Structure P
Amino acid sequence: MQNITTTIKKLFYLWRRSQVPVKQPTKISRIDNLIIFLVCILISIISSYKLLLISPLNIADIYSWLLSFIEILISSVVLILVSKKENPTISSRQIFLIVTLLLAVQVTKLALSSTISPLSIIIPPALIISQGMGSITALTWVSIASFSWPDPAVAINNNLFFILLVCSSVVSLLGGRIRSRAQLLQLSIFVPIGSFLSQWILIGEDKISPFNTQNLVLANRDVYSDSLLLAIVMLFTILFIPIFESIFELLTKARLLELADKEKPLIRRLSLEAPGTFEHTLLICGLAEEATRMIGGDIDLIKTGALYHDVGKLHAPNWFIENQDGSKNPHDELDDPLKSAEVLQAHVDEGLRFARKNRLPKLIANFIPEHQGTLKMGYFFQKAKEKNLDIDEYYFRYKGPIPQSKETAILMLADGCEAALRAMSINASDKEALATISNIIYSRQKDGQLDDSNLSKGEIFLIKRAFLNVWKRIRHRRIQYPTSKNNTFS
């Protein structure tokens, strides 16, 4: 009986692994880990050293300090683990930003706790973290920053502490979903107003002195002062978010929407110099967005990544069939499959060069090589076989890497299915279209292209249905209008 139970558990474990592959986190160098750990140690020292200033010092005080030190250190480590769990691709720069903000907050508490409201200390960093690294990481950061106060002598009103937790939690949750700078501006107005009303109701009118303008901004424990200072600090935080995006490689939703603007110079160049590639890109965007929506992925990320995935074709637009007018094909004149394969690989290499030149975020630049992965350039490999050239298949494969995220994997599948679906007859049935989609996706799976993408079998099924739905929308018939010399029809 025990053997049967053990076998069932093993089968269940293997099935679960086959459904949701384990996503490997980004590796961080030892020196970066050491720097981050030293910052965590510094946070723990600053947060607990005042417990050692008690005179006379006894064993119980040392024990209390050690307990507090270890508690803060463990909390910092938990914060890092949560950030890695929420976003496995988080970089060392972003982790350093999280712990540095925590360090800055602890120092600010020590230096200015009697002058500045805790609302203005904790809420603005929570907005930065939620925008760049997600709501869960921001909520964890808020919990640690709110509960660990380095100065035991500083007493916070329970109602004020409750307002602090509620406001910072709202900012953390909404900050991760905000999609424009205008919404950020609204948040910086409504949160201070909400904190003002909450303090008025919970703390009392005796803390309101609107006509005492001498220390209006830095008058701690004054409701008007706290709310005004919070609004000012949040406005400055919004102004500095683009700088944080650049330095720490944060990719906020507002930044994604800005990059997706089709009037951006690189996208505009693509539409003018490689119009066929641009139209192909727009069709892929439709497929990829629908599939990402079906599986609950990051729609803004894949929409922006899809727009830039083929910018490398700008280096030689006429070498790609979608930009040719049908008169001649440079590959036929070249008549060298190996060099033609090098041209195809060059569109990836040149795309990465364009990404660096235009300072595209790393997560967007990843779409350029990963949408091709290590796929085989089958047409030119077959041409080499026909010429009896003894060339290894390696030279007819893209350099990779294979897709490392669900979004780049979806784009690879959309790229493969787009041309096949567009070439199908308008009279083709849904069953035929689904078979075509399934064959293309299966070939990518069999070739190992989806091994690191973290796509489950259920998600792949949903992606197939999404591609089919988009194909059904774009294959509609049009009426054949009669033409006349004197009449027009619409």
Structure Q
Amino acid sequence: MKQIQHLINGTSVAATSGQTKPVYNPATGEQTAELGLASVADVDAAVASSVAAAAEWSRQSIARRTKLMYTFRNLVVANTKEIAARLTAEHGKVLSDAEGEVMRGIENIEYACGIAELLKGSYSSNASTGVDVHTVRQSLGVVAGITPFNFPVMVPLWTIPNAIAAGNAYILKPSERDPSAPMFLAELFHEAGLPEGVLNVVQGDKVAVDRLLEHPDVDAVSFVGSTAIARYVYETGTRNGKRVQALGGAKNHMIVLPDAEIGVAADAAVSAAFGSAGERCMAVSVLVAVGEVADPLLAAIRERMEKLTVGDGTKPDSEMGPLITGEHRDRVADYIGQGEADGAAILIDGRQQNFEGDGYFLAPTLIDNVTTDMSVYTDEIFGPVLSVVRVDSYHDGLKLIQENRWGNGAAIFTRDGGAARAFQEDVEAGMVGINVPIPVPVGYHSFGGWNDSLFGDTTMYGPEGVKFFTRPKVITSRWPDPGTSSVDLGFPRND
């Protein structure tokens, strides 16, 4: 059985806790590896390694850090198919989706390759007579990332490149459900020439998370996961004096106005709801059908759903793979049953499709006549379930989003420029799509929602990501003539 351990100071290190966790292939239900879970001592060893490395790494020139980032970028590009294969084997998403995830991660490496420009400070000459003022951004020291199962490659690449390029040492705690792909990324970083200790990986569960949140030598923590855990990470980390960014869950709405192109909207809804089996924080889970658009739109969606092929992600004809675990699949199925019991109409029932073998499959589901008090609407299901809420007007649809406790993403489909502009101004969400169902920003913008979808003051990657992993320092300098120096107890004035 394959053993997955920690990577500390450039070396594979066995867990000392004596605790392990199985890793499965969700398409077959078979155990493929055994993961050693970190003890507090294991986390402490990783932090000690990072502390020792951080001081020297931060003193390396920006030119050297940039060249290493270019080398890492090229290694990731060259190994895209291998990374995607490892990702699919443990997460289950189809290979084309896995390769797309890697490519979106590469965007963030490329952004970090421009760290020389991103760390440029500002300078004011003769701000006061004979006084110059300039600002620089410096690294924090040791930072940590706690990343989710649904994007085991892309989310680490949201933070690691910026953090390391800025001069920090980084500790990654990936999901224990699919750790092989992020471990491979760390190996590629070391192949690129990253010094030992600058990037460490600890495998683990809540024990590892809590120790990272409490350890006095960890300066900042980045997290992506459910809202409940995001709030816990934020509150625990900040209570221990750390800078924290914690991205939580979502219930993303897609409003379709009567003037929208039906085929385009139907394609977008199916793609955004069922890609990666709906296990995306930016998935469209609520379709808001305005007025008379509902019936023809649902007919078009049903037509497309009936043609979808669900199966093993390694098979070329599969368009959607399994869910991550059997327990999660059953939980999603229970939501469908509850929606039916609450009076919603199950137009396509994913529970009724049979699959061979022991994989964790559930086919796409379409639920109509959903109301805002039903659990299929109020809860983040995180599976291939699209709930349809019918409303009379644009303003009724907008109100749904405004009253929802999350605010990750929202989209509108229309050919009315005025409605689109009003939507982008008024909607309570951090990322907005106009005829774009999954408005994940490109690598040189930043990712993050509002309300219960984000805890902290900065969002991830792009300019905000560099800001999160650095801190400003302002230097005021004066070179006076000793002959004119005198004591002055008054408050300094700018003259």
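Structure summary
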| quantity | calculated |
| --- | --- |
| Comparison of P, Q - label where volume of the Cα convex hull per residue in Å³ is highest | P |
| Among P, Q, which structure scores highest (criterion: FRET efficiency 1/(1 + (r/R0)^6) of positions 127 and 431 (r between Cβ atoms, R0 = 41 Å, to 0.05)) | Q |
| With helix-only ellipticity at 222 nm (-39500 (n - 2.57) for each DSSP H run of 4 or more, over all residues; to 500) derived as -12000, matching label from P, Q | Q |
| With relative contact order in percent (Cα under 8 Å, 6 or more apart) derived as 18, matching label from P, Q | Q |
| Identity of the structure behind 3.7 (criterion: distance in nm of label points 7 Å out along Cα→Cβ at positions 47 and 63, calculated), options P, Q | Q |
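We did not get these values from a lab; they are worked out from the coordinates using the rules stated. Worth saying up front: this structure is predicted, and the values here are computed from it rather than measured. Cβ atoms are built from the backbone, for glycine too; each structure is taken alone.
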